[in-house]
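Values quoted throughout were computed directly from the atomic coordinates according to the rules given, and no laboratory measurement underlies them. All values reported here derive from a predicted model rather than from experimental measurement. Cβ atoms are built from the backbone, for glycine too; each structure is taken alone.
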Structure 1
Amino acid sequence: MKNVRNIFLATGLILTSAAFAFAQSSTPKAAVESFYKFDRSHSQVFNRRNIDARKPWFSPALYSLFLKELKRQAAFERRNPNEKPYFGDGLPFQPYDETCKAGRRELHKTLVIKQEFQRARHAAATATFAFPRACTERDTNVYTIGLIKVGSRWLIDDVNYGEDTTLQERLKRKEY
């Protein structure tokens with residue numbers, strides 16, 4: 001029985017890895033779309049398990065910064081057990097999950113991915129989070145996703161939130 005379970009587990013891991021590799025090897029837009037398909041359907045808690053689950057989409061530099069942040073967060077939580085850590089609201093790849101009322105329905109923001117440019121080993125795509133037209137509220141968030149090509153795969157290297165800093169700058173900040 002244990003061997004059968006191990007075979008099923010191994011088969012699942014192989015199929016999942018193959019799906020990640022296929023989506024990441026095509027275009028920057030396809031890599032971002034596959035990332036958000038995964039990201040929006042899984043836990044947003046900022047922890048090692050969830051970061052590792054997204055690792056196939058991260059550049060080595062971004063993944064390394066996340067690991068350093070986890071260590072910083074653990075030290076912060078030991079010193080400040082009652083305070084919310086820097087990424088206490090979760091992984092930083094989408095805005096808060098807000099809804100709007102349209103009649104009797106509550107609608108979530110939609111996501112539209114557009115490829116902005118691609119040059120050699122660098123590319124950018126935008127991720128636009130907006131309420132559907134049925135909503136009167138027009139709160140829209142646009143994130144610019146920076147990608148790099150590593151081998152044949154496009155990987156997320158940074159995120160610009162349309163503010164004064166990027167994800168990598170936030171992860172490299174000096175003060176906690």
Structure 2
Amino acid sequence: MKWLRIMLEVIGASSLLLVVVGSAWIFHNTTSEKVDAAKRNDVLFIFNSSGVASNQDFRILSSYQSRRSMTGDHLDFYCIELARFDIADWAKEAWHDGPEEDPLLAEALQLGVNDARQHSPCFLPLQEANSEDIKIAFQSVVLHSRQPTAADIILYAPKTKTLYYVSYKT
């Protein structure tokens with residue numbers, strides 16, 4: 001019976017440790033906001049998911065990562081100056097020229113752009129973001145009752161050679 005007592009003590013101590021570590025992780029992720037703190041490796045996922053060549057010189061002009069709620073609500077955006085806009089063959093169908101004509105996608109774009117603009121003037125105004133001068137790639141859009149509640153959107157402005165990424169969930 002001594003081994004049963006020891007095993008229960010180990011399980012209890014492990015459970016307590018797990019609760020403490022989990023609480024600290026949740027507290028850290030819900031209270032930290034990162035403004036203009038992104039490094040090159042932090043934005044490579046944008047290049048990888050959009051098919052834009054990452055083997056080039058690029059500069060992060062602005063970045064913002066909001067706090068995460070327990071349900072994953074967030075707002076993240078990046079403004080990245082590119083040397084060139086080369087797209088892999090597998091990703092060419094994901095990109096199209098603006099403006100966005102689908103009203104649900106246009107609303108998702110509007111929500112993301114307006115939220116990003118509240119935090120940084122680096123992000124395009126909506127009139128430019130949804131214009132014929134912009135290339136758009138919708139990575140994902142989540143609808144609830146035909147209302148966008150989450151989206152990952154990438155924009156490219158050829159005139160300024162700037163790549164814009166916005167991700168939000170409400």
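Suppose you compute Rg/Rh (Cα atoms, Kirkwood Rh), for residues 58-137 alone for every structure in 1, 2: which one lands on 1.12? Mind dumping the intermediate values first?
On the way: 1: 1.12; 2: 0.98.
Of the options listed, only 1 reproduces it.
Structures 1, 2 were compared on distance in nm of label points 7 Å out along Cα→Cβ at positions 34 and 122, and the highest value belongs to 1.
For which of the structures 1, 2 does the calculation of Rg/Rh (Cα atoms, Kirkwood Rh), for residues 82-129 alone return 1.03? Clearly, the read-out refers to 2.
log10 I(q)/I(0) by the Debye sum over Cα atoms at q = 0.12, 0.13, 0.14, 0.16 Å⁻¹ computed as -0.59, -0.67, -0.74, -0.92: which structure among 1, 2? Answer for the origin of the read-out: 2.
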